[in-house]
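Each structure below is given as structure tokens.
Only the coordinates and a few stated rules stand behind these numbers; no lab work does. Predicted model, so just to flag it, every value in this text is computed and none were measured. Cβ atoms are built from the backbone, for glycine too; each structure is taken alone.
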Structure P
Amino acid sequence: MMDGIVWESVWVAVGFVTFIALVWKKAGAVLGAMLDERSNKIKTDLDEARELREAALDELHQFQRLHREASEEAKSILKTAEATAERIRENAEKAAEETIKRREQQATAKIKAAETAMINELRDKAASLAIASAAQIITSKLDNDSGLALIDDAASDIDKLN
């Protein structure tokens, strides 16, 4: 009896191993296909990630180049603006100096004109006062003959001036 049980166990074991071998063969093929598919997907994802990384690096390099160019252009614009501001300041200083000189000259000319006008006015007043005083003295102290002689002398002095 033992022999029958042993043979049964052996046949069960052989059947089990055969079953496992068949399942393993089928499952191995399915698992292999799944693993191959997963491997291909991972490879595709890695390739896509590598391409995206390269594109991102290209974009980064382009951005850095544009940033450098913009920075250089900004520096150039700033230098130009500073130079322009300096020229404007210098021109404004020159214009201010010229305006001040012109106004000083105008003020000097006005002062001289005022001085000349004042001197002429003082001379006119002094001459009028002298004439009035002389007329008063002449009329109060001279008689007719002396007055006529004085007029003759003045007329001869006028002739000498012309």
Structure Q
Amino acid sequence: MNTIAIALSDERLLKLQKLAGELNLSIEELVLIGIENLLAKPESLSLNNPQNLLNKNAEISPEIVDKFHALASDWEQDVAGLSSTAQMSQHPAYQEIINMGTKIVPLLLSELKKNPVYWLSALSAITGENPIKPEERGRVKQMASAWIEWGRNRGYAIEENV
């Protein structure tokens, strides 16, 4: 038997631990199930575009889109007038959006075109990543562009209007 070491962000590890706990499995068992599922479907493997493995462009269900827009609307109304994005991102509706997880990443990337400042923190919290270069910090359009480029580089189709 061989051993593989995988580096995970703290955020991703916590999500993995939570999912494993909900399924009453160890993290190792959960990872092995994922590997077995990939190996059982060799037709889904593409050496030319390994990003296809993650099915990042699967259609987001209308229920998820509606839930997102309802939460976003509630959040926008409740935080109107606040100037602190840190304080805005602690709002329960925003936290619920983050808890929707990676399935809404394509939606958030598309939303960046309309409201770039709103979704930067959510994307970082969900993905555990931050593609923004130090010289782009504080420049909202450049920060949004960095995230959109990040998404395209990872195989996300970014819709113009959602």
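Worth a mention:
- Origin of the value 13.6, where mean count of other Cβ atoms within 10 Å over residues 85-92 was derived from one of P, Q: Q
- Test item: distance in nm of label points 7 Å out along Cα→Cβ at positions 77 and 93 calculated as 2.8, pick one of P, Q: P
- Identity of the structure behind 1.11 (criterion: Rg/Rh (Cα atoms, Kirkwood Rh), for residues 21-108 alone, calculated), options P, Q: Q
- helix-only ellipticity at 222 nm (-39500 (n - 2.57) for each DSSP H run of 4 or more, over all residues; to 500) from the coordinates reads -37500; which among P, Q: P
- With Rg/Rh (Cα atoms, Kirkwood Rh) computed over the structures P, Q, the top value is the one for P, the highest of the group.
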